[in-house]
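Visitor: Next up, some structures in structure tokens.
Bear in mind these aren't lab numbers, they're just calculated from the coordinates by the rules spelled out. What you see is a predicted model; the values in this text were computed from it and never measured. Cβ atoms are built from the backbone, for glycine too; each structure is taken alone.
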Structure I
């Protein structure tokens, strides 16, 4: 091929070394017969590269990112409960701690083999969020002096019920259920006694939690321990059952059918207990179910024990109308109109722990009758009459005072009662003169231990006589003497204030 011709004013090649650039990018050959060739367009000049700026921008971005990161991350070398959390945000650290705890395994060595349970199985939790916030607050990334601090401890917590349920399901042989205390009626004592509680056996959940804490803190995936057993207390303890039995026995002590404050128809403990079925709630309080049908036969018989006619009161008065005593207390009559529905009502009341049932009786009031009592002595007859409202209720012979020491006539009232007394007084002759001895001293009589003395006029009284039995004749120093049993009768029949009439 013929060499390419060049223009005389053509410039040297440019800094890119691209060759001679002809005008209009067209080359003319010396030989017109040769075909014409066109140059490819020349390469554009390369742009200047600002290397320093290209390098500077990414480094600035990196430095800015580092600065921002240092304000939100935990310092390197920080561990929480044995879990490395350096360079993490508090949220990520909390997740990492809980995730590690969930995966940590406790292997229990049991007589039947090994049982492996993870923290997640046991529902183990740790306050990871609070610990992570604490770590970030104490050891932020930007605080270089806080890097690689002492480990932050954490406590693993197991929810007792959830963990126990998991452990029991995984290793039922490790559990012996406790037996609750109970109460039972003892016919020999007539009272409720206590069947004591029997403790059971279970796994110490706190010890399992401590093992998880230990494994987590050591950074170990699992830990093998012997079964940490503990005594499991019954839900209803013996003291609680004893308190429940006390409530039941207090109820039995007052069991019965009442009219007001009167326990009119008592019901013994064995009978009341036979009407009830007793259980204890979780606090040991009695839960009573009573059977109306069981008590119906007893209730049908209540009218026979309750119904009565009224008893009128009797008071003793004297002729002046003063009440001296109540001879007979008045008693109201009463009637139980029906027993319909009482069994159901009493059963409902027993279920509430109340065995004192008020009977719906209808009462009939009593009347009060007054009796005027009189001790009448007829000296001419030497006889004593006991009268009520003017009618003689009893009578017997007496010995009144001799003519020299007469029993004085008149109307008197009883004023003193003495069970026994020694009586003493001057002796008198037939004319009533006081006797003297040779020395001129008064001669006295003395009678020891005179029984059942009822005084009515000064030193004159009704009394018993043991030194003679000459009734119907005047024998005394002025008193009204009589047989000892009759004197006791007067003593008890008369009250202070009872009328006495002595006449011929």
Structure II
């Protein structure tokens, strides 16, 4: 719908929304690593081939960052996200062909063949503090589907993270603008300095300057605050670097030296320890300043991003964790196995794969109910986190199947003992309404064959041995039953 066709109040609201969008200078901007990482994380966590962060201009949607085949912009009247920004919350369309709003959309009927869409509006405050929907974070697929409750929560969390990134970007732009203005208008320095300090306190941000001639560092109040130091204490580069762990210190030192030499700006995140011993995560940005054709100083921004970093880590951890057993999931297992196989091949080290299939689990599920079956799986998860397996990678592969990646030479030296110890862990009894049932596990330990190069080959080899062991186990149980019957 064209803006001119909107009622007066709606048109005014749209103008406020557009003004808020323009104020953030996001439209037609260069790619930014933070937004690309966020969109990539959305595609990975929600297992969708297409994901995007879009911005709603007056007559178009512009794609700030995307994974998958998407045009850089599209008319608003064909963009699914135009409905998302009007939605108060998460919008999910399991099958676009069944929704009259989208059934004849060219992205549905055309070559793209989009069938599933989920989008969350991205809102930022305007000058009055009222939230304005300036765009959306969305995922799409060519197959009809939906999102699990965990997936819905993840998309909401990622949208909030996008809003935080936009807010931090806006604060950084404003802080930089204020710093430039203070240099041009020296007579207004005090007023502008107070404003900068307020912004720093609000955004946990500060500015810094290093004079290359004498290696002296000059920090704003915000930088001292993040270091948990009294403002005004003079520092050198080496003193500033002392607040970083050795690995982070080496990275920052080499980065500063490279920027001083080449003039290339930098933007990195590092681990950091304050003067009071608190571990934090900081973002350091810097660039070179020239005077009379010669490098004079480095200037930049310093920001505490601990909470944002912790959220990102937690989101990634959630994406790799089975919610029921709290073990790793199949996706994390496959990545770890691929890495382990590469290391084993490169270093000629042994690698073992333990596959586990629970015997009697289906009968417990069918007889005592799914809550009892879930409790069995939780018990298995707890037992497989035993101390003697702490150096192994344990995962739930799906249903009642589990896997353990073993790289410990001592455990692999006695595979039969390893199998027996794990089987002992998996003897479980559960009682519901005075009815007690038991289950156990068929365990197969497989050492990586020399000619095994891929995960698929290794898993196929291990699966074949597991199913053979399961058949033997069932055959032994039947023989035992026949012997009992003849007595």
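Visitor: Once distance in nm of label points 7 Å out along Cα→Cβ at positions 101 and 133 is calculated for every structure in I, II, which label goes with the largest value?
Guide: I
Visitor: When log10 I(q)/I(0) by the Debye sum over Cα atoms at q = 0.15, 0.21, 0.24, 0.29 Å⁻¹, for residues 277-324 alone is calculated, the result is -0.62, -0.80, -0.88, -1.00; to which of the structures I, II does this value belong?
Guide: II
Visitor: Figure out for me which of the structures I, II the number 20.4 belongs to, where Kirkwood radius over Cα pairs in Å, for residues 237-396 alone was derived from the coordinates.
Guide: That value comes from structure II.
Visitor: For which of I, II does log10 I(q)/I(0) by the Debye sum over Cα atoms at q = 0.07, 0.09 Å⁻¹, calculated from the coordinates, equal -0.57, -0.87?
Guide: That value comes from structure II.
Visitor: Kindly point out which one of I, II the value -14500 was derived from, the read-out being helix-only ellipticity at 222 nm (-39500 (n - 2.57) for each DSSP H run of 4 or more, over all residues; to 500).
Guide: It was calculated from structure II.
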